[in-house]
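Alright, structures below, take your time with them.
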Structure 1
């Protein structure tokens with residue numbers, strides 16, 4: 001289907017309880033998502049601990065845009081397009097580094113301050129009497145349209161106009177707040193490089209799977225159930241606490257009623273989380289040393305309240321998943337309709353015992369690495385689904401499980417943990433932001449038809 005010739009048709013891809021396969025397979029739809037959805041939402045850039053000192057930078061991408069996050073000399077963080085305003089070369093190529101007091105383009109040696117402002121041009125007199133002062137290049141590196149730092153988490157919006165940060169996230173920020181509060185010092189630090197790999201599937205499949213509680217007992221039977229069986233055979237002979245690896249993997253075998261009781265909370269704009277009442281992280285063994293540090297920092301009642309929040313996966317639409325009790329996040333970066341880059345980052349809770357970081361790193365390797373016991377189960381399903389959607393005669397994907405009339409209309413709705421409500425919540429948000437695409441396409445078509453260019 002040619003969506004550019006029929007702009008309203010892109011909105012017909014989502015209907016009550018079903019979504020069209022083109023949402024996953026069409027490059028035309030993918031291009032519209034990159035252009036409109038990802039530019040009109042707030043997208044995670046990085047964490048302030050990745051740029052601890054003035055001049056430190058971190059390079060990434062937001063949608064299809066090259067971005068550099070850098071700490072300015074006044075200790076504030078700037079988010080800039082990683083592009084020289086002269087001839088367009090990327091200013092920095094390393095993932096992270098320290099630029100000192102300035103950034104220098106390797107092509108023609110234009111130099112910029114760490115806030116992106118133009119500092120020096122070699123032989124600048126060559127621009128005398130050219131009107132250079134009023135050019136875009138004279139302004140230096142371009143900053144993103146909007147950025148916001150929430151408890152050292154850095155987000156940006158590429159579109160010039162749109163919802164502010166607080167409006168977009170609302171109550172969903174409570175997951176990030178709880179994540180940070182789990183540190184006795186109230187601070188996090190990114191540790192090391194992420195696990196980074198590509199899945200041959202659409203980015204939305206990965207986001208949906210984060211709150212799909214109906215698949216673990218089936219998909220992970222060959223891995224988690226095998227581990228559980230082996231543990232049952234030896235646990236009576238085991239001395240000491242249950243090993244971390246067992247606590248991490250065995251909950252993936254829990255039955256449907258366990259996940260049903262977990263609950264799912266949804267927020268406006270596509271955000272939501274599993275694990276409202278309990279989760280697969282509820283029964284981890286915690287050492288007294290950690291609780292004592294938390295009690296000293298917050299008081300016993302507040303410490304218990306913080307640690308009692310064991311949310312499973314929180315989805316921040318469009319492409320971020322946060323797991324506070326295990327101190328990690330996963331970022332799903334769209335490459336094409338059929339490919340997604342996954343980055344799985346881990347954090348240290350500043351002031352907490354080292355065993356927590358050990359558990360986080362173990363969990364990341366065991367569950368989310370592409371070569372892990374669990375992660376490859378999901379990878380196979382993603383790729384099977386991407387291939388299966390090529391089948392003809394049925395163009396629709398069903399997301400009706402436990403669907404309710406007028407759901408997703410309240411700020412913090414809680415549903416059965418087995419509901420597909422969060423899928424539907426995400427597609428409500430998809431429609432909201434893709435309506436911008438339909439309007440833009442229609443406006444362009446009208447201008448073309450009337451011979452005007454605005």
Structure 2
């Protein structure tokens with residue numbers, strides 16, 4: 001039996017104002033480019049990096065907080081009312097979350113790169129406050145949601161992980177100043193696992209139950225295997241949170257293989273034959289998820305040397321999470337534009353006509369080239385190769401920014417739709 005998701009008919013009536021989710025996505029695209037440029041600037045520190053303050057840590061958090069969390073928050077705030085029929089969050093509260101994240105992430109990254117206490121403290125408090133406010137908004141909406149119980153359970157579990165990772169992050173930032181943690185490296189590993197496999201991973205798994213069938217025009221995946229995958233994933237995160245990383249990786253690998261097989265089943269049943277560049281990146285993310293867990297298990301078991309830690313983080317954050325999020329954004333941006341055009345009485349275009357797909361293929365090519373170059377540079381202790389890969393990634397980020405700008409420009413240039421009510425035509429003019 002498939003998960004019972006509500007139809008998206010009438011979704012435009014449950015849209016938040018465009019001024020709420022769009023700034024999240026715009027900020028994520030800007031941080032995407034900044035993260036690659038920061039990685040290029042940190043190239044000489046990347047090989048052999050094993051944690052602690054420094055430019056590589058700053059570049060990592062520009063991705064995890066500036067890109068991944070920013071998209072996760074923006075997409076969740078919009079999808080809760082649209083797909084789960086939850087009450088719409090107050091726009092002023094959603095904008096406050098955005099402001100806290102946009103202001104806090106660069107300050108926190110600067111503190112991590114420079115080791116200065118004041119930006120670490122200010123940035124950490126701002127980001128943690130923004131994430132906590134988002135968790136409160138999402139929890140209030142979920143409490144009255146009427147959609148898929150499977151998706152709702154994913155989001156609830158992800159929110160629990162979000163609160164845990166925020167507390168762990170503050171503890172780690174405090175340790176930089178006071179040195180109060182007995183084993184900082186172990187707590188940092190727990191923080192990474194809960195942030196990536198917990199909050200971001202569970203949220204992606206849950207929202208994929210909605211987004212992948214919608215993008216591919218396919219039936220929903222079966223619900224029972226989805227519940228099993230969620231249980232295994234949550235168990236794996238709990239094990240990692242207790243410090244049992246090898247057992248957590250094994251449970252997580254089982255969850256990942258089951259989840260990716262469900263997504264493959266959705267694609268086999270799809271009505272849309274041509275999936276485009278977005279699913280190249282989404283497919284890469286599905287492949288990199290189990291690969292990251294295998295690498296993580298190898299590090300936890302001692303099979304792989306500690307020098308593989310940067311490659312593990314690259315596969316986890318860049319290969320799985322960033323690839324998946326960028327692929328989803330490629331679909332979300334023009335799709336949201338068409339929904340808002342319909343709501344405002346503008347003439348509709350096909351989703352594919354709102355942007356230039358060639359720019360997306362540039363992004364895909366750059367992403368597929370940048371990741372192995374950075375990984376090879378880290379493995380061979382070759383900072384020049386890391387720098388080249390990061391600059392290639394920045395080129396792709398620039399192409400994606402141009403695509404998003406083109407979507408926005410074409411949306412605002414759409415004329416009023418013939419036959420639209422007069423008040424809509426005036427509002428859309």
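Of the structures labelled 1, 2, which one yields 14.9, 46 when Rg and Dmax of the Cα atoms in Å, for residues 228-307 alone is computed from its coordinates? It traces back to 2.
When semi-axes √(5λ) of the Cα gyration tensor in Å is computed across structures 1, 2, the figure 39, 31, 19 traces back to 1. The greatest value of Cα Rg over 2.2 N^0.38 Å, for residues 180-219 alone among structures 1, 2 is that of 2. Among the shown structures 1, 2, from which was the value 1.29 of Rg/Rh (Cα atoms, Kirkwood Rh), for residues 292-339 alone calculated? Derived from the structure labelled 2. Taking distance in nm of label points 7 Å out along Cα→Cβ at positions 92 and 116 from the coordinates of each of 1, 2, which one would give 1.4? For distance in nm of label points 7 Å out along Cα→Cβ at positions 92 and 116, the value 1.4 is produced by structure 1.
Kindly point out which one of 1, 2 the value 1.6 was derived from, the read-out being distance in nm of label points 7 Å out along Cα→Cβ at positions 260 and 404. The correct label is 1. To test your reading of the models, identify which of 1, 2 gives -24500 for helix-only ellipticity at 222 nm (-39500 (n - 2.57) for each DSSP H run of 4 or more, over all residues; to 500) when calculated. That value comes from structure 2. Looking at percent of Cα pairs over 29 Å apart, for residues 60-331 alone over structures 1, 2, structure 1 comes out largest.
Each reported figure results from applying straightforward, stated rules to the coordinates on display, with no laboratory input. This one's a predicted model, so the numbers in the text were calculated from it and none came from an experiment. Cβ atoms are built from the backbone, for glycine too; each structure is taken alone.
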